[in-house]
Structure I
Amino acid sequence: MDRLFDFSDYDQLIPLVQNSLIAGALLGLMGGLIGVFVMTRDMSFAVHGISELSFAGAALALLFGLNIALGATLGSIVAAVIIAIMGSRAKDRNSIIAVLMPFGLGIGILALALYEGRAANKFGLLTGQIIAVDDPQVFWLIATSVVVVSALLVIWRPLSFASLDLEVAEARAVPTKTLGIVFMLLLALAVAASVQVVGALLVMTLLVTPAAAALRLTSSPVLVPVLSVSFAVVSVVGGILLALGGGLPISPYVTTLSFAIYLVARVIEKSKSWKAVK
């Protein structure tokens with residue numbers, strides 16, 4: 001238990017993760033907002049598929065001594081473009097993602113096997129790192145957050161319309177295909193950013209679980225994104241703070257908090273249903 005929670009030197013350790021806390025808040029904002037559309041467009045599986053190619057891009061960048069953030073972003077964008085162009089229908093999309101996932105994972109594992117540097121760098125790409133966020137990464141995350149959040153706000157209404165009722169949106173001349181491609185590119189950026197902190201294997205804990213919990217509590221178009229962002233920020237920032245005291249990787253804490261929030265949301269949803277029946 002002491003290994004899980006030891007806050008004796010907490011005040012001295014907090015400054016060491018200042019950049020990680022900023023990154024966590026930015027990821028929570030991006031993940032919480034874009035996660036709403038991931039859920040309404042039924043694209044949870046796509047997040048996992050993009051993360052695998054993001055991992056492959058980051059691993060190749062690590063192997064060849066290039067910028068890891070750039071490698072992760074390029075890998076995510078390649079996956080997003082393939083899925084957006086070839087997977088217009090859900091059935092096609094899922095089959096394409098199922099093909100991309102093992103390919104990306106295999107390439108990433110090969111690159112890590114050939115990499116002769118620190119083992120922590122390999123492990124961090126999969127499960128995240130707590131003190132690995134330096135100033136350049138923070139600036140990159142800020143820039144990514146500005147792009148993703150700004151673009152989402154611009155296309156929010158038509159994208160919501162297209163996500164909830166595609167056929168009616170097309171009948172009203174909403175550019176659904178263009179919106180779909182733009183959304184996939186924004187999702188790619190959010191996934192690449194998340195890989196830098198929580199790792200490729202656990203991206204869904206930021207881009208899916210918070211929005212899923214929010215949708216269990218309300219269907220309000222205003223409250224859902226607010227709750228989703230709040231849950232995502234609490235999960236990642238709280239996970240970083242707990243990991244700081246425990247000295248373990250960030251991922252177990254972030255995923256546990258996120259899952260706990262989801263369970264509470266399910267319990268509240270069930271209690272509301274029971275009261276409505278009575």
Structure II
Amino acid sequence: MNEKIKDYGKFQWIDIENPLEESFRDLEFPFRLDTNFLEDSLKSGHLPKLENTAAYTFMILRAYTASEDEKAIEVGQISNKIAFFVNNEALITIHRASFSFLNKLPDDFDSSEELVLHIVNGLLQTFENPIKTQSERMDALEQSIFLEGGDNLSIEKLYFEKSKARLTKKLLIIMQSVFNHFKVNDSLNSNLQDIKDTLLDLTLRTEEVVDDANALLNSYMTFQAQKSNDVMRLLTVFSAFFLPLTFIAGVYGMNFENMPELRWDYGYFLSLWVMLIIAIGIFIWFKRKKII
């Protein structure tokens with residue numbers, strides 16, 4: 001467990017990284033922390049939330065931490081949480097993962113709320129590159145489908161890209177709800193509004209990725225169905241050509257003695273001509289119907 005304490009004069013910031021439950025409860029804090037909130041801050045996979053008490057505001061947010069090739073189907077696989085306990089006298093942050101946006105923070109914050117908003121702004125930046133990467137991958141997958149026929153498309157890759165985008169959208173929407181109820185001093189309203197605008201922009205971009213993924217999946221299924229239809233049409237054409245020819249060959253392949261045609265001098269050639277005429281007729285009919 002790593003504990004970092006920084007005094008800003010008007011308030012104190014206590015940052016606890018990778019807390020150990022057995023030693024965590026022995027730490028001294030500027031104000032008393034509710035046991036249920038502490039359990040929430042230590043529980044992995046907890047979704048963003050906000051709760052106000054008479055003494056402080058408790059908030060859980062999640063930062064994007066998944067790698068580009070992460071095969072994620074759960075929120076905990078693409079993000080890690082950070083818990084905030086904040087009032088006028090202090091800010092306490094608790095998290096298991098190490099976050100770069102918590103390092104080298106400025107020293108000129110006038111209030112704990114201002115520091116919270118600065119940290120949150122850094123947290124939201126962790127979503128920027130993943131969303132951009134996902135959008136670019138959707139463009140690449142779209143080209144694979146429409147320009148290459150989807151032959152090199154990995155349906156598994158498309159599924160996991162869609163899954164990550166869906167989970168990201170879910171997180172951003174919940175965090176939007178959190179900040180719609182987060183109150184700050186009037187002097188910081190513009191900072192809070194900037195965070196809300198960033199959240200809205202990230203949410204809309206993620207929603208676009210989800211929509212693209214759904215559209216690509218539908219397009220892929222349509223292309224596969226079209227390929228199956230082309231194969232069936234080809235087989236149907238072959239069947240239409242060879243069915244009457246096979247019938248003629250089958251009739252004259254029977255070994256009955258009383259078959260006058262078998263004794264014709266030119267019976268074999270005549271049957272071949274009949275087969276050829278039938279094949280040509282079928283071909284002309286298919287052409288007129290634009291089947292081939």
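Each reported figure results from applying straightforward, stated rules to the coordinates on display, with no laboratory input. Worth saying up front: this structure is predicted, and the values here are computed from it rather than measured. Cβ atoms are built from the backbone, for glycine too; each structure is taken alone.
Couple of notes before you dig in:
- Here mean count of other Cβ atoms within 10 Å over residues 181-188 was derived from just one of the structures I, II, and that gives 22.0; the source is I.
- Of the structures I, II, the one that 74, 18, 13 was derived from, the read-out being semi-axes √(5λ) of the Cα gyration tensor in Å: II
- Among I, II, which structure scores highest (criterion: mean count of other Cβ atoms within 10 Å over residues 189-196): I
- If helix-only ellipticity at 222 nm (-39500 (n - 2.57) for each DSSP H run of 4 or more, over all residues; to 500) is computed and equals -27000, the structure in I, II: I
- For relative contact order in percent (Cα under 8 Å, 6 or more apart) computed as 15, the structure of I, II it came from: II
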